[in-house]
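Each structure below appears as structure tokens.
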Structure 1
């Protein structure tokens, strides 16, 4: 059976690093994006030129119809989805909670929590052995913010990632007998565009670097390596784990 991977929010940053590594390991990769079609298409072109198999699929993870369409399109193209990286997420503009808009908070919850649950729900429907599937592996992307709390930056985002971790633990136990493993990776400060595109805080990485015991910012490839480990066959006895990749923070 082919290894078929869907990466939500896969056009840039950590998601793109996962897509590249997975394709190099023989996975067929569906790269989901919500608005940046150019980045997703460029990544797919790069993967295919290197001999891999990938395609891009638009979809808003907070909309159930979009989620179903993403899965249907991936399975039409590559066959049954066997692996999922639940990566799509946003922070919203950095601020204290009393300065944050309702729209910022609601959108963050819709994408990071509702979206992650809807995507995992659809994966379970297709992977569960009790429903005729062959099992599979899901890796949810959390954040070090889930335990740090992110005061003064985005406590609402931290709360969504705490929810992702609780969801990971519960779902792992719920679907273990369906031959589905569910784990999470919680990255620390990582050099991606989210700091500028989502938080609008260009100086954030340099400001926080001294707080990291390893005294450097993580690279997307370093986070992707941890994700690939939990996703794949070297972690077949691991489910319900939360792997922090934070440089010690």
Structure 2
């Protein structure tokens, strides 16, 4: 069976009420990214960092998977699906997806004694990190900060190399600014199959179409998943 590789970004979860870096009035508006998501300032802003991610974790408990998350879970039972996301939330899992690979880490996890020999990854769910407990110091959200290595990059690049021309990559809600997935597929992995690019930004869709030979859908994630005929992807001659 032909594979579908989903690569999802902030636009997938935005319709559930999770703000992106660029949203006005969202969680990020009152914080500078370099203060709460940069490994070089982690120690200096230790309390601010953990308070920020504790707040995000609690907010996550109050949102639900949207129609796009649920559709991906449904498709995972019908197709051979590889599921990669830059999102750190758990909405895909709560929608019923299994084997979700979080490229930038998992908000529900923290690392106790970060950087020490006894470091331990702990799933705290939607609760607090426990950073106040000095026996766990330092506590760091298990999210990839700027300046840190992202081990999952090698994983999804390897997965791209193993796709063939009959497979499909579907990129949904990614700004392509942090990781240029379409470019990496075409030129980094020499992927010759179909790339579908879904984004509300019309200019970005056009740019990706021209530069990376993608099939653009200038729409929301939920609208795409509600209207696209995925059965077409079983046909190797589908254009």
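Identify the structure, out of 1, 2, from whose coordinates Cα Rg over 2.2 N^0.38 Å, for residues 69-188 alone was calculated to give 1.16. It was calculated from structure 1.
Matching task: 1.7 is the computed value of distance in nm of label points 7 Å out along Cα→Cβ at positions 5 and 165. Pick the structure from 1, 2. Label of the originating structure: 2.
Taking mean count of other Cβ atoms within 10 Å over residues 45-52 as the measure, the highest value among 1, 2 is held by 2. Across the set 1, 2, relative contact order in percent (Cα under 8 Å, 6 or more apart) reaches its highest value in structure 2.
Of structures 1, 2, the largest value of mean count of other Cβ atoms within 10 Å over residues 37-44 belongs to 1. Structures 1, 2 were compared on mean count of other Cβ atoms within 10 Å over residues 77-84, and the highest value belongs to 1. Looking across 1, 2, the calculation of helix-only ellipticity at 222 nm (-39500 (n - 2.57) for each DSSP H run of 4 or more, over all residues; to 500) that yields -7500 traces back to 2. Each of structures 1, 2 was scored by Cα Rg over 2.2 N^0.38 Å; the highest score is held by 2.
A short reminder: the numbers here are calculations on the coordinates, not readings from a lab. Because the structure is predicted, anything quoted here is derived from the model rather than measured. Cβ atoms are built from the backbone, for glycine too; each structure is taken alone.
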